[in-house]
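Down below are the structures I want you to see.
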Structure I
Amino acid sequence: MQKRWVLKSNNDVSKIEKLRDELGVSPLITKLLLNRSIETFEQARTFFRPTLEALHDPFLMKDMDLAITRIEKAIGNNEKILIYGDYDVDGTTAVSVVYSFFRTFHSRIEFYIPDRYSEGYGISVQGIDYAATNDFSLIIALDCGIKALDKIDYANSKGVDFIIGDHHLPADTIPNAVAVLDPKRLDCPYPYKELSGCGIGFKIIQAFIKKNGMDMEQAYQYLDLVAVSIASDIVPITGENRILTHFGLKKLNSNPCVGLQALVKLSTNRTGIFTVNDIVFQIGPRINAAGRIDHAKDAVNLLISKSVEEAVNYSVAVDDQNNIRKDFDLKITEEALAIIDNCEVNQSRKSTVLYKSDWHKGVIGIVASRLTEKYYRPTVVLTRTNGHIAGSARSVLGFDLYEALSECSHLLEQFGGHKYAAGLTMREENIPLFQKTFEEVVQKTIKPEMLQQEVLIELEIVLNEIESRFYRILKQFEPFGPQNDSPIFLSTNVKAIGPAYVVGNNHIKMAVYQEGSPNFECIGFGLADHIDHINSGKPFDICYAVDENNWRGKKNLQLNIKSIRY
């Protein structure tokens, strides 16, 4: 599918000249900074030179004082504390951070992760019953709980107090917990709203340390886990998240906790230091696989390991689960693609809704993402589990999936999520009508341009402008991620030098140049269909990111091509 190229506007000449003069950098760098709403010398210094001192006071978060007072009371009275979290990367890292910190001086503490299949997402009745039966008087819930009104009332009736630390959007009513920490609360004055669930856990530790006059380094030792949560949960890497990720990556690459150290050793296909991308594609999937295939407590046990030997044992188990996950993923994706490819009706739709009773629930979200990537339309993948139909849904840029599911809510038992990803359950007899209704809703509301994948281009440049100083400054824009993506550039009328050739699974390698420019090596993932035109000698346009290829100790600049047009 030909992607839609969209070039950002950089036309405010006065702003460009002012910032260029203040910083003494090229107009290219100036435009990249303005695209990130950086307009002054002070903002640029904060961006390029992040400091831990710039982290916000945790007590600016509503209810933080109540949370710390209740934790201090629990420790002082030797109460049993249960650290509770979701089964994904954000939840398991949050539990690992908070549990690891408080266990250093409070022995009556455990953690609890709900089972994906028997309990489902968020706070469960089973978890509350476990706490009540085992004399836990305080639960600290992380990465979940903001909408668990009935569950918190149930816990209160059992004599179990809750502190909720969540980062999802709250409903109109806040749960009746001892403290509800969520920057997205309308009445919360906390300056930064985009923390991960693990980030909320980190702020709890920060607040406890500040209140008790402890060394803040005791919080900073967990920044590697915080960075893993931020990268894996795809939250914006701006503001406070950018600071946490910057220093978290430093720790991950120099002195990670033994659990992450074990995962790093298992990771392949990487060169040099670990980046956000390496977390997303190497570390995150392994941690997630524990909860998808077996139980996420294995991931927590790995991340809270005290010895290298213990960490290695858990990492092997988690890696085995990831290999099983990959097998399920590959098999189910192939089956799903065949269903679409063998049915003209499925191919002609503006949405995809597929069901097979034996698909593994733990990977249907991944499969939905892969189908969305290939066909680029709102997608729902369904399977049978525990006597009901469960589904994962994914959307395309600009289309509000949650709103579309709301219009089908009469056919669903329950659903939840946000604009681009959701989960749902329904009765099996409702599947055909849901498929029909969801397609009607999508056809009625989706705009044609939303069905074509977009490449957002920051600047059009000539290849001569890519040189070592430019790249050195570009590297300082890292860590890259949502709302601070690696810049995509456009260059027109380039030609290949010598023949392009296919590598791996449909990827292309070549070298290109423009008139008067040096040659640049290129890699284009999934772009082998263009090889005939490229090798014809005719010019073409490319949009690409600039990165560094490190092969056998040799480093050189490389263009990572995202799209080609003639």
Structure II
Amino acid sequence: MKHRSRLERAEQRGAAVARLATGQPQRHVAAELGVARSTLQDWCKPTPVGAAPAVLAAFVATPEGVQWLHQVVVAAHFVITLHGGAGVRMVCEFLKLSGLSAFVGASYGTHQALNAALEEMVVAVAREQRAALAVGMPHRAITACEDETFHPQILLVMLEPVSNFLLREQYAADRTAATWTQALRAGLDGLNVTVIQGTSDEATALRRHIQTDCAAHHSPDLFHVQQEVSKGTSLHLVRHVKQAGASVAAAQTSLDAERATAQAYDAQSPRPRGRPPAFAPRIEAALAVVVQAEADQVQAQARQAEARELVRELGTLYHPYELEQGQAQPVARIAQRFADVWTRLQQLADAADLPTRARERLAKAQCLTIQFLATITFFFATVQAKVEALNLPPAVELALLTQLIPALYLERVANRSTLAEPRHRLHALSRQLLEPLRQRDHPLQALPEAERARLEQVAGDCADLFQRSSSSVEGRNGQLSLHHHGRHRLSDRKLEALTAVHNFHLRRPDGTTAAERFFGRAHETLFAQVLQRMPLPPPPARRRPRPPKPPALLPVAA
């Protein structure tokens, strides 16, 4: 007996109905289709669908309806389990509530097998697309942002920050430098790339892996420096502000009590004999205490505001190009600005009498100044080498170094800004730097269009070279935590499927995936490729009525 898929049965059923409508006998139609007459008769019977509309039932019985149902079920699995972090039971619940369980099986066992097939197809398609995109890929020098998370197993995450392409996500037994290096090499297998920089926290294994094993520059994560400064100052300064507020409240209470006592004494009639108490000096003394407490409160609040401003200043000054005029910042100037910040923080620590532990945190953060300056030096040296390798005329080379690259860098900083005012200001400054380059008499405009496009690409790569944060990996770790929280365990297949969805399916507002940005080429739609390979959803099983459960205390006949 030949086994026909659901789609084949729908196609043959449609052909049979069309022939029977012309008056052909059932035996003749069944013989032509190669099915038994009883099977043909069963196909022609109306299928009970419960509360589902008859029009929908008729549509689902057609080949187009089967394909639509297939797409809906696969999309439900794809979105709910690979996007939303929920499980297979949520898919079954969706099918039941939507009424689609009348046309497709909604049991957990059925969809658990279907979900496993989906993950396998997603992984297979992603591997094929990665291999196809890697063929003919131009060489790229990239930065690798790396960090680990815990489920509680150690999960190593490596990401290219410009494209947001996940190089590797892998569970590991430890976090040694050798383990990081092995994982990164596996993630770069078959890719025409060279890691010239790594951005991460100050873990010893990560630094050794980047600097020694990969022979690349290590860029410290700015967030961890700001976090150390915040940990060393915020808690203590908040406590000082609360204590100052309590002192103001207590002093105000004492002042109000003195004034109330004086008013009560004056309101007595007749007044007591003898000299009246010295209310005025007591009120004046209480008022002086209030004034001093309020001054201490203002001072504590000012120190708290200053500490927050200094934390923000660390992020503002740590740029190769200053954000006011868009000009390159010499390393000596950045070093002086860092020194000013650390000096002000030291003065604040002295004024607030911060404890030893807080001062140790500030000293730990200050020690990374040398690495910050080394990263700035690495950036300018690499940019200079890239531009000199182009062998451009002096005027064009100067325009790239002083106008085009700074303008593109400011544009990227503006796009990452969360506040409207600096975002608009930086965009305007970027346009101001680009305006002279667009004039017809500029040497750049004398170059062919293809050459200008190539120079803009190189300038963009130079602007993307400066990476001071691994926050993109932190965000990815948060997404993985949501999936792990819902499942309590992520298998290797599930983890690879989540990586594939991130790289080949999720799109930015410009419509590009991480893979398209990383490889510089478009690829086939992941969901469409998976949909073609997924098995059709099974029809619902016929429900057998269950006999009623007898009462436990049913009397037995004598």
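Give the label, chosen from I, II, of the structure having the highest value of relative contact order in percent (Cα under 8 Å, 6 or more apart). Working shown, then result.
Numbers: I: 11; II: 21.
Structure II comes out on top.
Out of I, II, which structure matches 3.7 when distance in nm of label points 7 Å out along Cα→Cβ at positions 60 and 164 is calculated? Mind showing how you got there, number by number?
On the way: I: 2.3; II: 3.7.
Traced to structure II.
If FRET efficiency 1/(1 + (r/R0)^6) of positions 124 and 532 (r between Cβ atoms, R0 = 35 Å, to 0.05) is calculated from each of I, II, which structure is the one that comes out at 1.00?
Working: I: 0.05; II: 1.00.
Label of the originating structure: II.
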Answer label among I, II for the case where helix-only ellipticity at 222 nm (-39500 (n - 2.57) for each DSSP H run of 4 or more, over all residues; to 500), calculated from the coordinates, equals -20500: II
Parent structure of the calculated result 63, 43, 23, given that semi-axes √(5λ) of the Cα gyration tensor in Å is the read-out and I, II the choices: II
Which of I, II leads on mean count of other Cβ atoms within 10 Å over residues 220-227, largest value: I
FRET efficiency 1/(1 + (r/R0)^6) of positions 12 and 492 (r between Cβ atoms, R0 = 30 Å, to 0.05) from the coordinates reads 0.80; which among I, II: I
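Starting from the value 5.4: which structure in I, II was distance in nm of label points 7 Å out along Cα→Cβ at positions 28 and 516 calculated from?
Values: I: 1.5; II: 5.4.
Only structure II yields this read-out.
Rule-based calculations on the coordinates, nothing more; no lab input. These numbers come from a predicted model, not from an experiment. Cβ atoms are built from the backbone, for glycine too; each structure is taken alone.
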